[in-house]
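In the part that follows, the structures are each spelled out as structure tokens.
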Structure I
Amino acid sequence: MMPDANVDADVCLIVEGAYPFVVGGVANWVQDLIVGLPDISFAVVAIKADGREMPWRLQPPPNVLFVTEVSLAPEIGIAARPRSRSEIEAIAALLIRFLVDGGEEPLIELVAVLSRARPAWTASEVLSHPTTFRAITDYAARDLPEASFHLIFWAVRTLLGGLLAALLAPLPRAHSYHTISTGFAGLIAARASIERGRPSVITEHGIYLLERQIEIMMADWIGQHEEAMLTLDGAVPGIRDLWRRAFENYARACYDRCDPIVALYAANNQVQRRLGAAPERVRSIPNGIDVARFDMVAAKRDPDRPTIALIGRVVPIKDVQTFIRAAGIVHLDHPQAQFRILGPTDEDGEYFEECRALVDALKLGGVVHFEGRVRVDDWLPVIDVVVLTSLSEAQPLVILEAGACGIPSVAPDVGSCRELLEGPAGEDAPGGLVTPLVDAEATAAAIGELLADPALRERLGANLRRRVRRDYDQSMVLARYRAIYEGAMLSGS
């Protein structure tokens, strides 16, 4: 689906590593947003790691005018063309300045220089130019004199490759731009705001910068010179610090150019403010579900054999082993209870085998069942309690879907779980029980409390059903995004 140079989309969505290449999570959210606003036309910028062809797992609806795929890996083999020396010197200096120090001014200048260049630069040309090499050499000598130049060079070159991809990629024409993260997608949104003078919006499902910081901290592939790691002098940052600061600068550039700055829940709005988002631009819009879809779900629960379900993938981030240990504790007092794990088991085979071994070791073979990939709607009628034990969540839809059916949840205090179950600032009647993270005993105690008191279970489920209908219906969420788009299109006209 190639852009038509004569057509402006109403909204250009910018997505990294998701739509239309995968199913679930952010990709499904994008699809639901587009489908739910059929009278608004969309373009999509789909960012991927490299130039290899990736199959589309989701088919864009008719109101998507075109999809532009953007590779973060610079193309290879582009022949150098005659260039102005002053132009490449300005580009190289601005790239290093923005990468290391951030700030709106170098980004604005960089966008201006690149957009004026004729013929247009390619990332490969910039990265392979001797002037760029000298700029990296000067930066290394000035800021990282004790670190290995080999490590610095490849770190800077990799970071500049992604930065240039964002600044040089084809930019669809649109009345407004909407990025679904900071990072490279956020850079494209910031560039669109500068280059096209159109409004940009951001919605963060998680906090991209924090996720990248964790990856950088744990990554084995980021080299760091031993002296730089051990030094107490904060003025000599290591290679990890270079990566961390680069993504901080990308995030700040995105926040500076976007309005509004949206998160799914209030706690992440606080994080956005701490990371530099202007407080007056920040707001929360939750994910929603089609509440009416669950009106026909009739309860078929068995009071003699209650069902407790973990709905999710069998992967370490879901901490399924804590759920299994909690099941073992609950089984001692409630031997009739059945524990179902509803989700694919093939994403991390080693972890799945560890979970099965734990079930065997605790002698829970007739109690804990791996059901694999299922249609959740088929199971909701028989579930008495939904349990999450995840190490990390944003806004788990499974709590909303269970709540729409009057099923209470037990969930750890991560992401928006507490807000979903207790309302903003804990001001609503509870719809479930919140537990500490990685705590099988507390999880078991919460499950046991609900199993021992059917009236409590019924009351919490009814509370959650009311809150889901009031605050999380998809029609209300779509109305809020419609208002944002219409306001952005008016302000940019």
Structure II
Amino acid sequence: MSYPVEWFTSEIPDLFVCASCLGVVHQPVEVQPCLHLFCKACIEDWTRVDSTCPKCRKPITANALEEPATNLLRLLNQFKIKCPDCTRQTEHSEFQRHRELCRTETTPCDEGCGLPLLHSEKAGHNCLGKSKEKIGQLEAKVRELELELETQREIRENLERDVEERNEDIRKKDAEIEELRNALSSENSQANELRLKLLKVKDTVSSQFESASAAVTTAVGDFTETLARISSERSVGPLNPKNVYEHWTLRFTLTKENLRDRNFPSRKSGDWEFNLRMSHHLFLCVSYHGPVNPNDAYSMSYDVTVNAMKWLAPFTYRQSEYFDQARKANHSFLLYRDSLSAINDEYNDNEEFSFDINILSISRTSVRSGMEERAGVLNASFASVADLKKNDGLFSDPLFLHGGKKGRVIVRRRAQSLGVFLQVLQDPAEEGWSCRLKLSVTLHRRPGTGEALTKTGTATFNAESILGGWPAFLPWEDLTDASHGWLCNGALSLTASLEMLD
């Protein structure tokens, strides 16, 4: 848009006045051929309805609008304009930018109120009215803050009441605690009196127990002499008092050559003979060659300690065997096939390893009636389980199954757990046997410490595979934790049910 001539600080030549809008030309162009200057927008609007120059009325060439000479533009841009709003003087070339800034620029009121005003607002500004408006705004803000202050005061009073109520509750609780403390002190005094009375009773009972123990010891001695006399009278071979109540130890020392050639030494003590036999695994065969009456049966309990330090630290199995007139020989497990392979790998030909057979007892027992069962139950109690070292094992009494097979349950300490297994054996000389069994094992707890743990499985046994079960039946830490109740006076109690499926 063009600017009025009266805004300029000096007289404007007629050359630069647009004959259409009568203002100083804005974005000037020359028309041909008369060379008069017009605002670009003005002449474009004019030529749409007329083809003559608005100033001289001479015909103009269509579409012949050209930019004026540079010296004319320079002269036009040097004219100064006084801003009608802020009265600042600016050159024509800068006035457009100044106007854009001037419309948004604010300056403090110089009439006394100091409020920031746009230049266009100063003419109609009323200091008193604006001050009243500002005061009204401030008063409204004050009222708002007073309401907020009153609200906060009420909140504080409520909190103070809550704190006082809680303090009162605390004082009451402190009084109750003091009463309970006094009552507890009284109970402790009574408990101490009862403890002293119990100690007196304990001393009395201990004295009585020592007397009773001495009497029992005397009775056991008399019974031992009587049993020895009866055994001698009934001619039961080596079952004299020494064999029954004292133990002896046998040692088998082997090399890899013995394993390779299956050439093993034998040991004999009285009417008892001990041999090693090997098929897929290594077995200990115990035979009784003495006289046996039809109503006689004997139980042998023994430990086997494996000493093969280059393979594993020594470990021990505890087993028992049953002998009667029909079963005068038994074989029991010593080492599995993979254990023998490990010893072969670790030992040189001339290096020795050994088995110590520690006979703990041989005692008379009742004759068993069922020797060919297809199913049965083993109730076993294993003493001193917590004392087992890694790889030690305890064997239950044997259960004699159909077809000359013998089954027993083994508990064995693993690295971090208790393993429970079923072992099924048959005469090592028989290679083609096989049977499939269902096994259910239940570990019992002390009353009041939790439920029993039962696991059930099925396995096939043969001359090569004689073991089945659970290597991690129970974590060792749980087993030995007294609060879990698995051990009663150090003994672990279990029930195993066996059933032949073929």
Fill in the blank from the handout: Highest-scoring structure on distance in nm of label points 7 Å out along Cα→Cβ at positions 100 and 340 (candidates I, II) is II
Fill in the blank from the handout: Working back from -15000 (helix-only ellipticity at 222 nm (-39500 (n - 2.57) for each DSSP H run of 4 or more, over all residues; to 500), computed), options I, II, answer is structure I
Practice task
For Cα extents along the principal axes in Å, for residues 164-203 alone, the calculated result is 58, 9, 5, so let me know which of I, II that is.
Solution key: II
Exercise for the section: Determine which structure produced the value -0.23, -0.85 for log10 I(q)/I(0) by the Debye sum over Cα atoms at q = 0.05, 0.10 Å⁻¹, calculated from the coordinates; the candidates are I, II. Expected result: I
Practice task
Output the label of whichever structure in I, II has the greatest value of relative contact order in percent (Cα under 8 Å, 6 or more apart).
Solution key: I
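Quick note: the coordinates plus some simple rules give every number you see, no bench work behind them. Treat the numbers as computed from the prediction; the structure is a model and nothing was measured. Cβ atoms are built from the backbone, for glycine too; each structure is taken alone.
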